[in-house]
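Chemist: As structure tokens, here come the structures.
Derivation of every value follows stated rules applied to the coordinates shown; laboratory data play no part. Values in this document were obtained by computation on a predicted structure and should not be read as measured data. Cβ atoms are built from the backbone, for glycine too; each structure is taken alone.
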Structure I
Amino acid sequence: MAAAIKAVLAAILAAAALFIVTQLVFFFPFYMTIITETFSLANVAAYDNYVKQSYYDNSLEGLRERPIFNKAPSSIKIEILNADNRDAVGDDDEFYYNSYEGIYLPGGGYKPYRQRGEPITVNITAVYPLEISLWGRPLRREIPVSFSMTTIGLRYYKDLHYDLEANP
């Protein structure tokens with residue numbers, strides 16, 4: 001009798017392990033999507049030294065519509081920071097900023113970009129929904145996942161001071 005109980009228990013544990021491995025097969029494309037999107041945003045940020053609002057919105061909306069991401073769309077966060085740890089997402093019209101000298105804007109705001117050679121950090125955070133159904137009861141566990149990438153701004157802006165000692 002003890003052998004039969006051990007066999008049933010082993011079968012249940014093997015089935016649970018198989019369900020978990022099956023769910024982890026979906027984790028790889030989920031994480032690769034986060035890496036790819038982070039790399040894409042980092043390239044855009046490196047080109048202009050900031051990310052335009054429309055590109056940010058398109059990336060966020062695109063992630064929220066993807067198959068695994070759409071199970072927890074409110075958990076997706078995209079954070080793009082410049083060297084001062086300020087938001088590096090700005091207006092689509094870059095000429096809006098050209099009429100103001102330095103990094104400050106009227107009304108206490110800041111320009112989203114910095115001068116060439118300054119680091120820009122792109123971080124995407126999402127939740128992976130691990131779902132397993134055992135004996136008809138769904139079990140759900142949310143695993144927070146993030147990926148971060150730092151890039152260097154390549155564009156020279158005439159309206160910002162360029163420090164030759166800090167950026168050789």
Structure II
Amino acid sequence: MKLIVLLTLMLCTLSSCAVNTSNPIITIQETTPDFYICNITNKNGDIILSETTYRLEPTYEYVSNTVIEVSIGIGTALKRSIYYDSETDYLSCWIYDSIASDGFVVAYVTATSTGQLAIVIQSVFSDDIVATIYRDFSPVANPGGIIISAELLGNNALRVAYLAGSEFELKNETIQY
């Protein structure tokens with residue numbers, strides 16, 4: 001059985017965050033071949049999330065000094081993510097196909113009730129929608145497959161590279177929302 005305990009210092013080195021030793025410890029444990037358990041333990045030692053996954057090992061990163069995104073792959077270019085704020089002990093709802101987060105808002109791709117694809121900007125720890133962004137996204141089976149890269153820049157701006165139109169043309173755009 002393989003046990004991986006990744007400490008805050010390692011996470012912060014990868015994501016350029018300041019080290020905060022009061023942050024929780026994330027553990028990812030392979031229990032049997034192809035099965036993983038991912039736990040988030042808060043600073044009081046309580047396990048606040050325990051998730052079992054199949055085949056795809058969970059990943060995580062700090063998206064701000066105190067907010068951690070835990071992602072679990074659920075298929076080709078598909079994932080679900082949950083966010084934990086170690087300072088406030090808040091845990092978000094699961095968000096599917098997230099493309100960027102800064103710890104305050106999260107951007108994700110979804111199909112609207114009419115079938116049109118859109119990028120939604122939502123508050124991380126509530127259901128408040130900040131913006132819905134429509135473009136001529138390419139027709140794809142998986143909504144997350146249209147986004148090549150995305151980054152929240154601050155000042156209500158999203159830089160995104162995506163596939164557009166029936167010709168799958170690469171577009172790069174900075175969008176104010």
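Chemist: Kindly point out which one of I, II the value -1000 was derived from, the read-out being helix-only ellipticity at 222 nm (-39500 (n - 2.57) for each DSSP H run of 4 or more, over all residues; to 500).
Modeler: II
Chemist: Among I, II, considering only relative contact order in percent (Cα under 8 Å, 6 or more apart), which has the greatest calculated value?
Modeler: I
Chemist: Match the computed value 18.8 of Kirkwood radius over Cα pairs in Å to one of the structures I, II, and report its label. Display every interim value, and only then the final one.
Modeler: Details: I: 18.8; II: 17.2.
Only one of I, II returns 18.8 for Kirkwood radius over Cα pairs in Å, namely I.
Chemist: Output the label of whichever structure in I, II has the greatest value of distance in nm of label points 7 Å out along Cα→Cβ at positions 57 and 113.
Modeler: Largest one: structure II.
Chemist: Moving on. Which one of I, II has FRET efficiency 1/(1 + (r/R0)^6) of positions 65 and 97 (r between Cβ atoms, R0 = 30 Å, to 0.05), as calculated from the coordinates, equal to 0.75?
Modeler: This value belongs to structure II.
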